[in-house]
1. One of I, II was used to calculate Rg and Dmax of the Cα atoms in Å, giving 21.6, 67; which?
2. Ranked on FRET efficiency 1/(1 + (r/R0)^6) of positions 35 and 179 (r between Cβ atoms, R0 = 41 Å, to 0.05), which label among I, II comes first with the largest value?
3. Distance in nm of label points 7 Å out along Cα→Cβ at positions 43 and 171 was computed and gave 4.9; which structure, I, II, did it come from?
4. Can you rank I, II by relative contact order in percent (Cα under 8 Å, 6 or more apart) and just name the one with the largest value?
5. To test your reading of the models, identify which of I, II gives -21500 for helix-only ellipticity at 222 nm (-39500 (n - 2.57) for each DSSP H run of 4 or more, over all residues; to 500) when calculated.
Structure I
Amino acid sequence: MQDMETKSLWSQINGECLEGDLKGKRLDQVAVRHTTYAEFKSDFPEAVMLTKPELGPAQSPYQNYFDDPSRMGIFGRVMDLQKLEGKDKVFGLSIGNQAYAVAESYLKEHHFATIGEKMVVVMDEKSGSVSAFNLPEEAKGEKLSVTADGLTVPIANVVWSTATGAVINGDSPALEPVSVVTAYWFAWFSFFPETVLVH
């Protein structure tokens, strides 16, 4: 990413400034929901979307790159990625100095993954939206499930929204959202080779 004010270049994966006046600084990460436009518009009907001019049938100058599984990065990569293909999508996050990644294919099958019993990455069953949250004490170590109703802790009879972390049912605080990054596996692995992968 380029900061047009200072002409600094920033990593999209870890938020570090690579070149420019702010080299070595890091951006603050904020929690986001990785969702579809349809779901976003449903939740925020008054929202305004910024668009770029149409680029022809491909709609993106990167479409050929997206479609070619062998093209990894601008200059390419020769890597032993072991557990996933280079362009498999993952959702990455950190606890302290330990990086984690959850494979999109895993979330499509299981709908959630707990990270060190401290966080949960959850995929909404209907929309495929992905969010991450800190787990409250009553949920740590407990059996979780994701249904059409939301993220559930059956033993405590609590249900949270998979989109916002708000309490739908039960007596519990809302879930605190945490930052999660959507990336190709090769890109995340390049920055965090010691990643614990949930796949």
Structure II
Amino acid sequence: MSAILSKLRALLTDIGLDGRDVVTSSGGSCAIRWPSGTWVDLEDAYRRLDRAEGALRRGQHETAARDATVASAVFRRRLLTGLANGWVDERQRAHSDALYRTLVALADAWTALGNFALAGTIAASAIRHDRFRETAYRQLVAAELARGDHGGARRAYEQLVRMLGDELGVSPSLATTTLIEQIGTTTRD
């Protein structure tokens, strides 16, 4: 461990920080103490995601779109690739969840702002990211309906029905079936 800490301190020193002050160790544990005013992109992305979700609740759709766009740029990057342990796995799951939430916030914001094509594209991206969550399918259906593409809405719904039935043995939620009834699709099994 001391060799790793030494390399980390040297790297920090190379970028202009005092590696010994930033990375400290004592009694078999180590800590990183960033200088005040240090900006950490991942921390900022989580703050922006929270602000975007809050802005959506308050009807501030432009603010939500702006904050979620910045957050999505950070969350799209993979976190701690090549590492595997309980702590890393937990961080990677949280990171993946944050990306999904960011995409959902973006799709909601762009739907409210009337850009249904972009909202649909973002919802489809959220589906590719996590195909087992129903919210993005519902967003895609709503975006297609708003664009007047009833066939696209029906295809998105049928994709969800197949995935839920084949993979999980369940049916879509009432919220989704109510939405799809707008185009006259039979939703009861």
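Values in this text are rule-based calculations from the coordinates and carry no lab data. Keep in mind the model is a prediction, meaning the values are calculated, not measured. Cβ atoms are built from the backbone, for glycine too; each structure is taken alone.
1. II
2. Largest calculated value belongs to I.
3. II
4. Once relative contact order in percent (Cα under 8 Å, 6 or more apart) is tallied for I, II, the winner is I.
5. For helix-only ellipticity at 222 nm (-39500 (n - 2.57) for each DSSP H run of 4 or more, over all residues; to 500), the value -21500 is produced by structure II.
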